[in-house]
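A short reminder: the numbers here are calculations on the coordinates, not readings from a lab. Nothing here was measured: the structure is a model prediction, and the numbers come from that model. Cβ atoms are built from the backbone, for glycine too; each structure is taken alone.
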Structure I
């Protein structure tokens, strides 16, 4: 899988780390869905709010959005920093969580129902544990 990282906000995130997390998570998820190219964008609050409003009809900042066609994960860096402080975890761990969450959505996982949420959370925990992030 080819992973392109666009660090729009010049966040303190390693491109190598982002690519490694995506590639390992994709392998661990054992999805039958093939992804040849994936884009990851680290953006500001204004950008993610605009995307959230346009594509999800929610006029608010969110931490991560994912899109299927073409496959893309968009992460709001400032929201990631806030989440890390709130959850008392390193930013690197929060970044891994958001990357895995976004990737699982692209692979067809969701959390609209309790059953879906349980399955997605279980796989997220498994992946993060194997990445030594849990």
Structure II
């Protein structure tokens, strides 16, 4: 169990660190040069935005205090920002206190999300967000 926990914590911590670097880059260059470096493989290959297109810009908007713009760009930005804020703190807490609370929470959420009715609802929401991204021309 500790090996799975450690892999999850390493993955989350690495993803958050990479996210903070990318966020810092985007926040620091947004005012000086309008950098529109597209990293979405789906959009680069098909010229169609994926369901998560606009998430980085949404998180940047949240950092800048523009909550409505963040919601308009991509509601997933709120989820990503929350994870980026809480996950590193929770990981450090677990490591210092020698607990598995984040891992246990992750396992419970994973079991909860695979329930068929909820999974169908979440798939519908992702598809609706994708259609909205396409209609906005992200």
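Please state which of the structures I, II yields -25500 when helix-only ellipticity at 222 nm (-39500 (n - 2.57) for each DSSP H run of 4 or more, over all residues; to 500) is computed from it. Write out the running numbers ahead of the final one.
Numbers: I: -17000; II: -25500.
Matching structure: II.
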Say we calculate mean count of other Cβ atoms within 10 Å over residues 17-24 for every structure; which of I, II gives the highest result? I
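Comparing relative contact order in percent (Cα under 8 Å, 6 or more apart) across structures I, II, which is largest? Walk me through the numbers before you get to the answer.
Details: I: 24; II: 27.
Result for relative contact order in percent (Cα under 8 Å, 6 or more apart) over I, II: largest is II.
Among the shown structures I, II, from which was the value 19.6 of mean count of other Cβ atoms within 10 Å over residues 73-80 calculated?
Numbers: I: 22.6; II: 19.6.
Here the read-out was taken from II.
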